[in-house]
1. I have -500 for helix-only ellipticity at 222 nm (-39500 (n - 2.57) for each DSSP H run of 4 or more, over all residues; to 500), calculated from one of the structures I, II, III. Which structure is it?
2. Quick one: distance in nm of label points 7 Å out along Cα→Cβ at positions 240 and 304 came out at 2.1 when computed from one of I, II, III, so which one is it?
3. Rank structures I, II, III by relative contact order in percent (Cα under 8 Å, 6 or more apart) and report only the one at the top, that is, the highest.
4. For FRET efficiency 1/(1 + (r/R0)^6) of positions 112 and 192 (r between Cβ atoms, R0 = 30 Å, to 0.05), find whichever of I, II, III sits highest and give me its label.
Structure I
Amino acid sequence: MASPLPSSPATVAKLACASSCGAAGMVRPGSLLRVRGKTLSKADEVVFMGAAGVDDDVIASTSVRRKTSVDVRVPLGAIPGPVAVVDSNGAVSVPSVGPVVLDPAAPAVAGPSVEIAVRAPRAYYDAATPAAATYVVHGGAPVTVGVDVVRVLDGAVITHWDVPGVAPETPQRVAWDGTVAKVLQADGKYAFRITVAGLAPVSAPFEFFSDRFPILGPSRFGTGVAAFGGGRGHQGEDTFAACGTPLVAAHGGKVKYAGYHVAAGNYLVIDNEGVGTDYVYMHLRDVALVKTGDRVLTGQPIGFVGQTGHADGCHLHFELWTAPGWYSGGAPIDPLPTLRSWLSRG
C-alpha cells in the first residue's frame, strides 16, 4: 500500500546533527537532528523513511519549529535513509534528496537496562503502519521480555505477551493492531510497557485512533445549505478546500462503490472495517484512486478534492451512514461533530 502522496508545501534541503552527535557528525538515536528547508513552521513530525516502503518508517515529533528549520530527536529504530516532514494538516513533504547518516557505533551503556521508543506518536486502526515500538535490552545474556499494552487513563493492561530469548543489544519491534479478541479498542492514550526480571519496567506512550481526518490540507466546514440537512435534504457535510488537495480514507475497509453520478460527481463509498458504518466521499476531482471491491487502509490515498457533479466550489461532501450502511438499511447522520473531533486532534 502506498504512503500518502507528497502534498505539503514544505521542502527539506539539508540534514545536520546539532547535538549528541556520533563520529564525524553522524547522528544516532538520541541525537538532535536539524532539518533545514522551506515552509517548515508547521512541521509537526519528521518521518525517518529508511528503505523503500513504509515497513521501516519511524516518526518523531519535532521539538522546535522555525520557518526554515526544525529540530527533532532521532528515535530508536531509525535506519539510514531520506526524511520527510508532516505538517499540522497531515500533509507530507517530498523526501529529502540526501539521506540521514547514522553512526554504526552505538554508545556504550553502563549496566543492564532497557530502552524503548514508539514507532510514531500517533497510530490509527487498520493503517499500513500499526501501533508499534522498538526496544533494546542491554546486558550480557538473552532474557525473557514481558510486553504489555497499557491504557494510560486507568493503567489497565489491555493485552500481554511474553517474548523468550531476546538477545542483548539487538533492536526488537512489537506491534499492536488496536484490538483485543478482535474487538476494536477505544480511542485514547496507550503505552507499550517492557518488563525484564530484575530491571525497572520502561514505557513508551502513544495515541491510538480508529479514524483520521480525510483532507490533507487547509479546509473549512460549510454552513447553511452546505451543512447536514441544509435546505435540500443534504445528507452530508461539505468541507471546502482547494481543488487538488489530497484525500485519504478516514477509516479502512472495502470499497462498496467507486464511480460517477450526475449529482455526486466522482465519488466512492467505503464499508468501514470492524465498525459497521459507511463513509461516502463525493465531488472528487478525478476518478477515485481505488475501485469497487478494493480493500483500502486507513490513511490510504483515495483521490483529490474537486467540484465534479452538482458542486459549488471545491469541496468534499462527506457522509456518515449508520450500520448496516449506505442505502442498505442504515441512515445518514450529521458527520460534523465527528469531523470536528478528527480535525481537533490533528
Structure II
Amino acid sequence: MHLSRRGFLAGTAALGATGLLTACGYQDETPTRGAGATWSFTDDRGRKLEGERPTRIVAQVTAAAALWDLGVKSVGIFGPSKFADGKPDPQAGGVDLNTVTSLGNVWNEFNFDKFVSLNPQLLISVMYLKDQMWYVPDTQTEKIDKAAPSVGVRLQDISMPEGIAKFIALAKALGADTETPAIKAAKEEYEKADAALAEAAKKAAGLKILLVSAQKDAVYVSNAPKFATSKHYQSKGLDFVTPEAPDESQGGYYQQISWENIGKYPADVIMYDNRGGSLSLGPDGLGGVPTWAQLPAVKAGKLIPWNNETPFSYQRFTPQLTELAATLNKFA
C-alpha cells in the first residue's frame, strides 16, 4: 500500500517480519555516551531490541529532531532537512545540520553507502501506516534492515502529547536524562501555551476550520483526528470540517478533491499545509485559482499555516500552540 506524495503523505513498503533483534550492529572505536550499557526496547511493530545500547543512530529527520531535544543526537539523518535555498527545514527542529550526515533530502532518496559508512547501530523512523517506515525507500528496505536494527514509531491516530511521550520513552531507553532542568522548563512552557490555546478555542467557538494540503492539480482535505497536531487542537476545542469520504486505502488521512470543488466544504477559517513540498496557500498564493480566491475564509484573510510533521517535542510544538492561540484570538 502506497500513499501519494502529492497529498499529505508518501508511502514506503513495510519492513520484514517482526522478530527479536540485537542492537550490536557496527561498532565505533571512539567511546561515546552509553557505550557498554545495555538496553531493551519494543517498538510499535512489536520488534524487541536488546543487547548493547546503540549510540550511533541514524534517524528520519522529524524523529531525529524530537530525540535531539531530549539529548539523543544522531550521526545521520534522512528526509527533508534543508530548503532549496539552504535554509533549515522546520522538520529538522534543533538538529545541528553541520554535525550530522544527510542521506537524502527528498522523497525516495536514501544513500545506502553513506548509511553504512556511518557504522550505524540503530535506524529510527516514524510510521504513518502500519509497519511502514517513513522515508525509507521500499526498494532498499531489505538491505537497510540487514545493515542495522531499527525502531519504528507509529504516529497514526495519536495526539501530539502522546507522540512526545513515545519519544521520551525511547530517549530514556537510549540512556538520556529526560528530567533535565531544560526539559522541565520546556514542558512548563508547553503547558502554559496549551492552556492559552484552550482559552483561545473557547473564544473561537463556532468557527468551522478546514484543513487542506494543495498541489497544482488537486486539493487534499484533511481528516483532523488522523494527524497528531490537529488531533490535539481538536481536543482543545477547535471545530474541524470532516471530509465526507476520506481515502481509507491511504489510512483515512484525507479526501482528494478538484480545485473546482474546493467550495464543497464551507469554513470560516482555513489551515493550510505549509511544508516545503506543498503549494503555497498563503495570502499571496494561488492568485490564479478563482475557486480558491472566492472562498469566504480567503476573502476574509482567515488563513493559518499548518505543519503536520512538527517534531514531537515540547520545544517544537510550543511555538505552534502560541501562534495558533494568538491568531484565533484575532479571528474570534
Structure III
Amino acid sequence: MIISRTPFRISFFGGGTDYPDWYRDNGGQVVGTTIDKYCYIALRRLPPFFTHRHRFVYSRIEMVSQIHEIEHPAIRAVLQEYPPAHGLEVHHDGDVPARSGIGSSSAFTVGLLNALRTLNGISLAAPELAAEAIRIEQTVAREAVGSQDQVWAAHGGLNLVRFGAAGDIDVEPLGLPPERLAALNDRLLLYFTGLTRTASQIAAQQIGNIPRRGAELKEIMGQVDSAVAILRDESCDLGDFGRLLHETWLVKRRLAEAITTDFVDSLYDRARAAGALGGKLLGAGGGGFMLLYVEPEHGEAVRRAMQGILEIPIRINSPGSTIVLNQPDGLGEAPART
C-alpha cells in the first residue's frame, strides 16, 4: 500500500501567463503558495480474485479490465504512460471539493504519479514530478490547463515560478522571515462560494483569447514583480499586497467572460464594503474558492458580511507531494497476465 499526500494551492498573481500558448512566446511568471489542505491517493496492487482487473474509487467507482476503459481522464492518461504489470486499486480523498480553483486536478495527477512511481521502486524529485505531470495533462490527456498547478503540487512552498520560452521552469522560494510569513497568513481568508465548475472550459476561453489579451497578460506579469517586492521588503506596508490583489482581479476578469458571475461579484462587493482590501477567485474562475486579504481589525466585520458562506481555515507554505505510507502489500510479484 502506497499513500501520497499532495497539497492544494493558492495562486496570488500571474495566473494566465502559465499557459504554454503565452509563455512560449513571452515568458511567464506566477507567485503563490501551497496550503494545508491535501489530496490523498492510496494505491495498491489489486489481488487477482475479481472479474475486473482495476478498481478506482473517487467521486464514483470504476471497475475495469483494460486501461482504455477508464473514464477518469487523469487516471487513464497516467496508466497509458505507465501501464502496470498487475491490477491496481486506487482510492482518492480530498480535503476540499474538486473543480473549485485550488489546483485539485493537478494535485490528483501529481499524487497519482508519485504513488505509482513509488510502487514501482522509482523516486522522482520535485522538478521531474512536476514536468511529468505537465506533460501528461497537456500532451497525453490534452487538457486545457496551465503549468503552475503541477509545480505547486510537486514542490510545495511559497514561491516565485518563472516559465521560460523553451519550456524551462525555475522555482524560487521566497524565504520570508517567520514574522512576515505569519503576518501574511493572518490576513488571508478563504471562502467557498458553493459553485464548482470545469476549469478546463474556462481555461480554453482564456487560451483562445490570448492573441487579444496581450496587454492584460503583460500587466499581470508586472504585478508579480510588484507582489514579490512587497513581500520581501519588510519596510513595505503588507496592505499593499491586498490592494494589489484587487487590481489583479480587475484585470483578470477581462481575460474571459466566464471568469466571474453576478453572485461572485456580489460576494466580493460585500467583503470589500466590510473592509477587505482585495481578493480574487482562485483558479480559472467561475466559482470555487474566493481568497480575501483582510487586515486583522476588519476580520470580524468581513466575517459578518460573509455570513452564510463557508470559511475554510488555512495556513500557507505547506510541503510538496509526499509519500506518507509505503508498506509492502504481501502479494509478492504478480504473474504476467495476457
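1. Structure of origin is I.
2. That value comes from structure I.
3. Sorting by relative contact order in percent (Cα under 8 Å, 6 or more apart) in descending order puts III first.
4. Result for FRET efficiency 1/(1 + (r/R0)^6) of positions 112 and 192 (r between Cβ atoms, R0 = 30 Å, to 0.05) over I, II, III: largest is I.
A short reminder: the numbers here are calculations on the coordinates, not readings from a lab. Fair warning: this is a prediction, and the values are worked out from it, not measured in the lab. Cβ atoms are built from the backbone, for glycine too; each structure is taken alone.
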